[in-house]
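Student: Following are the structures in question.
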Structure 1
Amino acid sequence: MNRDPFDAPKDTNDDQGSASIGGLLRQLTREVPELFTTELALAKAELQQSLSTLKAGTAAVAGGAVVLLAGLIILLMAAVYGLGTVIELWLAALVVGLVTLIIGFIMLQSGKKQFEPSHFTPDRTLHAVQQNKDALKRKVS
């Protein structure tokens, strides 16, 4: 049934065709709980979507860390030994270590973006609640 929840039923006893206060209050007591149930369902759906984003971000960070740990240990040793043939071994280790830190920092920052608070705000629910609040104010006025 696609009717506006804020359309008041007409009181047939009233000659002017307007709704009575009692009828409006009865309708309000019926429709407000339904409205809140709908809003809660929307908030739940948005929070589930946010949780999925959080899980994906966590998996990306964890996967990145595993790849860094497993692959970089061997590659870094090879880079140090390879660079050690051109410059001193300690300097080669320092250069490779600094480059590795920079790359790791960039990877962590990209994964960290998934944890921003803006991803967890139920924007649609807040907007819908504000619209419902405005509509109720207009009906009561």
Structure 2
Amino acid sequence: MAKCLICNSRKGKRKCMAENSLVCSLCCGQSRTPEKCTGCSFYKDVSLNKNYRKVPFYGTERMSDSMELQDVANVIESILCKFDIEGGDEFKDKTALQFIELAIDKYHFKETELAMSDSTLNSQFQSMLQIIEQDL
């Protein structure tokens, strides 16, 4: 197997579209740019990645000290309880988590196009957004 065209020290195992040769995975990762790597199976646009670990976290101690945070939590909890009561056994924890994730996408990551594939769940989610806008 040929050596990496960029570093010339490791085996080149990936076919690089930009270099038109084999490169090692380390050099592939370090030299990626949207201009030369768009369309390559190894390239992923980092702007599409959402790091949910960077979403602000409020522990119970901070929550108990802030009426504003409690109000936000109460609105969201009441919405999810309303959907649970209306939906009977159809409203699952998984659905509640999807709603919360989509709300984080909208309010933290500032995404504008949000929808769920299921029309019933999508209408519930849109209702949730309206209630949040009205109450908060």
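Every number in this text was worked out from the coordinates using simple rules, so none of it is lab data. Predicted model, so just to flag it, every value in this text is computed and none were measured. Cβ atoms are built from the backbone, for glycine too; each structure is taken alone.
Student: State the single structure among 1, 2 that was used to calculate distance in nm of label points 7 Å out along Cα→Cβ at positions 32 and 128, giving 3.0.
Tutor: 2
Student: A further question on this structure: Here helix-only ellipticity at 222 nm (-39500 (n - 2.57) for each DSSP H run of 4 or more, over all residues; to 500) was calculated and came to -15500; which of the structures 1, 2 was it taken from?
Tutor: The structure behind it is 2.
Student: Quick check: 13 is what I get for relative contact order in percent (Cα under 8 Å, 6 or more apart), calculated from one of 1, 2. Which structure matches?
Tutor: Structure 2 accounts for this read-out.
Student: For Rg/Rh (Cα atoms, Kirkwood Rh), which of the structures 1, 2 scores highest?
Tutor: The maximum falls on structure 1.
Student: Same structure again: 1, 2: which one has FRET efficiency 1/(1 + (r/R0)^6) of positions 88 and 120 (r between Cβ atoms, R0 = 35 Å, to 0.05), as calculated, at 1.00?
Tutor: The read-out was computed on structure 2.
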